[in-house]
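Take a look at these structures.
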Structure 1
Amino acid sequence: MNEEIKCIGCGSTIQTTDKDGLGYTPNSALEKGLESGDVYCQRCFRLRHYNDIQDVSLTDDDFLRLLNSIGEEDALIVNVVDIFDFNGSLIPGLHRFIGSNPVLLVGNKVDILPKSLKRGKLTQWMRERAHEVGLRPEEVVLTSAKKNSEMEDLLKTIEKYRKGRDVIVVGVTNVGKSTLINGIIKATAGVQELITTSQFPGTTLDKIEIPLDDGKFLIDTPGIIHNFQMAHYLGKKDLRLIAPTKEIKPKVYQLNEGQTLFLGGLARFDFIQGERQSFVTYVSNDLGMHRTKLENADAFYEKHVGGLLTPPQQDEVSDFPELVRFEFSVKESTDIVFAGLGWITIDSPCVVAGWAPKGVDVIRRKALV
């Protein structure tokens, strides 16, 4: 091949020689793609048709290089975050990479949060959290890539701040960034599912430039991989269990001091000290919860992980990281957040501990709900 052909799914350069390399596609598939005008690499083809994910070989340096290049552009930066995993989907130090470019903070997957949560309160909460990490967005927008009406509102906001510039969309893996861009393309050009989307981390491999009417571009970038996200420790089946696809139904647990709550076999919440009180869990409706005595919790986990306590599945237990403990003394309304899994809201003073797989963050934050 003399001229460079890009996969319209992930942006990688198409090649037909290295089966294990990025952008590989068989000659026969390439010929068909060139005839139809839709050229996909084998990886994207398998992802689109069989939901079969293959690992990518991009390094942290690659992502850093891409981030560094953003500050050199004159563009509107659209930073997409997953509202359900807000802390896990912030890009550390993003404000240092964007130069003087304006930023829109877009909270995606708003449809999975309880309807009782007021949008005004949520956008204010997001703005406060963004300020804490040095990000000063022009506006905070809530959206769902699955709903056309939400997409239209987002497009109007982008157009308001774009002012004739390119639009660069950035986000960590798993925030629904490519789904969002597909929604924008569908809304503006009537083209459905141009970019490969998946619930698995790392499906966009290079920058993808989509032309806008005025000669500028909407630019999708690869998802930045956060290694402390829960998604990196789970298989396909378990990922579907923990990633909510419909509105979360909060569950309330009345706990006494000295009780433990297991979130499947992925995390654990200990009520160490305090008056009997209610704890509200916000996790996927499909994740099983189990209560036991704190003094028996270690033995209970060892006996039941991979069985009663799933995920992980039985055949994955030997490779699953040990759970690591984080203790918190709570004085006011607080969320204890298990990165990529959800959170537990506490309203009364107490001492608690959260456990998560080694490498996955457990943090406290001002209560969202």
Structure 2
Amino acid sequence: MTVIDVALKDHSYQVHIERGLLNEAGHQVKAQWPKVGKVALISDDNVAPLYQQRVAEQLMQQGLTVCQYVVPAGEPSKSWPVVNDLVTKMIDDSFSRDDGVVALGGGVIGDLAGFVASVYMRGIAFIQIPTSLLAQVDSSVGGKTAIDVGAAKNMVGTFYQPDLVLIDPDTLDTLPERYLVEGYGEIVKTALLDSAEFWNLTEQVDSVVALLKLAPELSQRSIAYKAKVVMADEKEGGLRQVLNLGHTAGHAIELLSPTVMAHGEAVSIGLVKILRVFEAQGLEQENLSSQVIQRLQAVGLPTESELIGTPAFYETLQHDKKNRGGVLNLVYVSNPGEPHIYPIDSQTVKTFFEESCK
């Protein structure tokens, strides 16, 4: 089993990665929570039929009382009404400060369950069991929780670190292919940020089959890098901003898309766009964007969008939630393993993008 330590100033925890780890979930949770008596096991209606009962039975074998809660799959569940429903159920089931919440699912469940854990009685114990590639390589670690308000994604949230993260790559076998490969967008982003070694590893992912085969190592490397960044900057005051590589443009595309777009798909498009911008500025290794496109397209991820360059695209960029005092901190890499933050006046972002791509 691979173990990654996330050692923070006020709260430290471990990430465990191993095939078949889901079959040890009860033992792992009990070992982490020897005094917890009751668990809110939160999942969605895609994941619950596959894994919730199995995990619940293991928890009960360890002497824990388990309340199984299931929400509709998808981004709309990250909302006040769903939070209210879950909290009401937990009150009715007599949850106390000595009990805990386990998130079993992808990024939406991690965000939602983490937010519920952080606000219920001002915060109770929380464990992540991510079942999607996107959650396993990114969102389950770092402590960000959030819900959406209207069209404003992740606008209400907390920094609330889990007590433990359990990653079983075997859960990816039941993931629809589209939602498997979307996680690879975040992996390519992280490899660019981390090192030439990690970047070269992604060259081996020439198909979805190869992606599944390499999933444990890709998760380990991605989480190790993110843990290093989060330990240096837990609440995104500086270095952690590099994790937004590709996300500023990606969030705009995701928000404006007339059809449902997976987060990793939007990040893929945004990543290619920002690399092309800085490549044109001469600040980046030549042909890096072409290498990224090759890797993304190998598993079927999109790299273009008709939304890029539209007035709505630039308007959304200017009002990105990470806009601080009228400044957008764009992220680029001069070479794999060499990330940089590039501050720009949000009012001039349109001119900067257009002039870079003439």
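We did not get these values from a lab; they are worked out from the coordinates using the rules stated. Treat the numbers as computed from the prediction; the structure is a model and nothing was measured. Cβ atoms are built from the backbone, for glycine too; each structure is taken alone.
Determine which structure produced the value -7500 for helix-only ellipticity at 222 nm (-39500 (n - 2.57) for each DSSP H run of 4 or more, over all residues; to 500), calculated from the coordinates; the candidates are 1, 2. Going label by label, the one that fits is 1.
Calculated for structures 1, 2, distance in nm of label points 7 Å out along Cα→Cβ at positions 80 and 296 is largest in 1. When mean projected area of the Cα convex hull in nm² is computed for each of 1, 2, which one produces 19.1? Of the options listed, only 1 reproduces it.
Starting from the value -0.64, -1.09: which structure in 1, 2 was log10 I(q)/I(0) by the Debye sum over Cα atoms at q = 0.15, 0.19 Å⁻¹, for residues 24-167 alone calculated from? That value comes from structure 2.
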